[in-house]
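There are structures below to look over.
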Structure P
Amino acid sequence: MNFNTIFLKSFRVLLLPLAALYGLIIMIRNRLFNKNVLKSAAFNFPIICVGNLAVGGTGKSPMVEYLLELLSPRFKMATLSRGYKRKTKGYALANAQTTALEIGDEPMQFALKFPNVAVAVGEERIVAIPHLLQDHPELQAIILDDAFQHRTVRAGFNILLTEYSNLYTSDFFLPTGDLRDEWASANRAQVIIVTKCPSNMDEKMKSTILRELKPLPSQKVFFSCIEYGMPYHICDSSIQYPINSMDEVMLVCGIANPKPLKDYLLQKATTYYQQDYPDHHIFSIDDLKEMKQKFDDISAERKLFITTEKDAVRLIKFKDELTSLPFFVIPIRHQILFDESWHFNELLIKFIQDFNFNPTA
């Protein structure tokens, strides 16, 4: 479990009865779906679901991007997300004028990076999918972002993510732990990916985790680490800047789990200062003024801002103010370890190419 302080850990343990009640409700709900008392729908169409059992950052958005990089050159693809913290409701399809306030930061990120992909949002996936297929009848597959626990839709291919330092098998239900679903739900996944692994992970570490997860014989387990790309200017992606040991960095970050990025910056820069915000934070002009003030207080000659791609789509509304600043965005991607990316890629491509509808699966 990811406890940040001794106080928080103690407080969350005190909430154990509430966590047990929450877990009981989740398990009853799952049994009702398993027995078909609560109904779920399967579509005669290739649907890939990316999700997790816990709250927090397991790397869902970078995984969706990994899938889009792999699949969009081969197939007509779409993504469907809830659109968390957007200012709109219901089904919405991204267009050239869409903003992050209308569809949410992660879908906006997909729309900007993959203009050939249909990007949609909708709280009720079972309602949004027919809308999306009607708007884009040429589609060949849909990726559901963060939908593993939303059982009203049965995806044909489920990818479950779990973080190396916080495996779901060693976690507990909210609010004592981070789980929003039970361990047994992992059995619904075709693929489990252990994310944010050390890049030097060896076979012994891999075997230890496999024994911990106890995957079904039919399930494939992969391991990935985070790979950071070349930072680019928030207002002009053609302007790139490699961070080096002479730099001092002001990190502007509003994501669920910034620790891997902070660890990376500790290795790359002389030092860094952080300006943390809540996950999905909607930046205001006062926030920008505060960032600039703290940046000006840094006395170093070589200094720059760094932010994440998810934060950048919520900051770009201040383009006029940011253009003249050394404000850079650092991209992130998954790297599949143990030379197994070909196997993972093949599973996804074959799923779409050989899709065979099975409404009872």
Structure Q
Amino acid sequence: MTPSRSQAFLVLLLLSLLSSSLLYFSVLEQTPSLLGYHQHVPQRNISILLWHWPFGRSFRLRGDKCQTKYNISGCLLSDNTSTFSTADVVVFHHHELSNGRSLLPLHHDRPASQRWVWLSLEPPVNTLNLSQLKGLFNWTMSYRRDADIPVPYGQTLLGGDGHVLKAAPNRSCLLSWVVSRYWPQQARAAVYQSLKKSVPIQVYGRWNRRPLSDRKLLPTISKCFFYLSFENSEATDYISEKLWRNAFQAGVVPVVLGPSRATYEALAPPRSFIHVSDFRSTAELAAYLKRVAADRRAYEEYFQWHRTHRIKTYTDWIERLCQICVQYPSLPPNRVYEDLEDWFHS
């Protein structure tokens, strides 16, 4: 029996609806965000080999540390040098290369796809023998913002607690400084020697034979109004734990000496510090510190940033290594540092 025109139309309509449904589900599979649906896309694990531990202080890497500690998946860390031939990335901390305690595995066959990372959190003045490392490293890992893998000592983040940190009443000291490595030729030494003529400074650390344990560090600093966050050298982007931990976590106002004011403004919370370069002399700086300490409202202006910002400090080497995997997809695959010294001293 020959189908009627209406029956033929109905068949064509059903075929059209079926085709549209198949197309819809095909698009849905390729676009996981539709309707709040998220498809799990498996990603190859990235294997990171730490060739030697920084400063000889090692930690256990058993298990999936990046996942369990920092919720970073697909990142496998190892310090077993026998896995060299299968590692995607090998990390070398410069201090051990510089003093000869560790050697580069130049006698091994290096896989063509393997990338080498040069790691250092020290400023150029403490980073020697870079000229021997030409044409070996693919990526840099440093506190500098222009490093391939930036790993600063601290970071300013948006989102404060909505409250201003209140200055503790009856602080027993105006100004403190914790310093272990002191050399008279340093810029910070000259500023300290001049400043102490105008204001009393409580000095701690191995240099002054008054070391502080980690447990006593922040409580001791918190007894003062201000802290000398003086870096051992003035280098690009070099702002260490002297600001992020010693001052900010202790709840005192840092007096900073290091890179330019513009660098501090770009990296630290807004109006959270006093820069030495803002004053014509240490006598003028001392007078300002005394005036602010005596004016509670003026002093608490340096804590207004807590309303809108917060800080995060980085002290864990494992967390830093995990950052390689976070940034791995966007890292330049063909980069080679032909002159690492030139880059780091720029």
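With respect to mean count of other Cβ atoms within 10 Å over residues 271-278, the largest value across structures P, Q is given by Q.
Which structure, out of P, Q, was Cα Rg over 2.2 N^0.38 Å, for residues 151-206 alone calculated from, if the result is 1.28? This value belongs to structure P. Each of P, Q could give P(r) over Cα pairs in 20 Å bins from 0, in percent, but the derived value 27, 59, 14, 0 comes from P. When helix-only ellipticity at 222 nm (-39500 (n - 2.57) for each DSSP H run of 4 or more, over all residues; to 500) is computed across structures P, Q, the figure -10000 traces back to P. Computing semi-axes √(5λ) of the Cα gyration tensor in Å, for residues 55-262 alone across structures P, Q gives 37, 22, 16 for structure Q.
Comparison across structures P, Q (criterion: FRET efficiency 1/(1 + (r/R0)^6) of positions 287 and 311 (r between Cβ atoms, R0 = 30 Å, to 0.05)) gives the highest value for P.
Readers should treat all values here as calculations from the given coordinates under stated rules, not as data from a laboratory. Treat the numbers as computed from the prediction; the structure is a model and nothing was measured. Cβ atoms are built from the backbone, for glycine too; each structure is taken alone.
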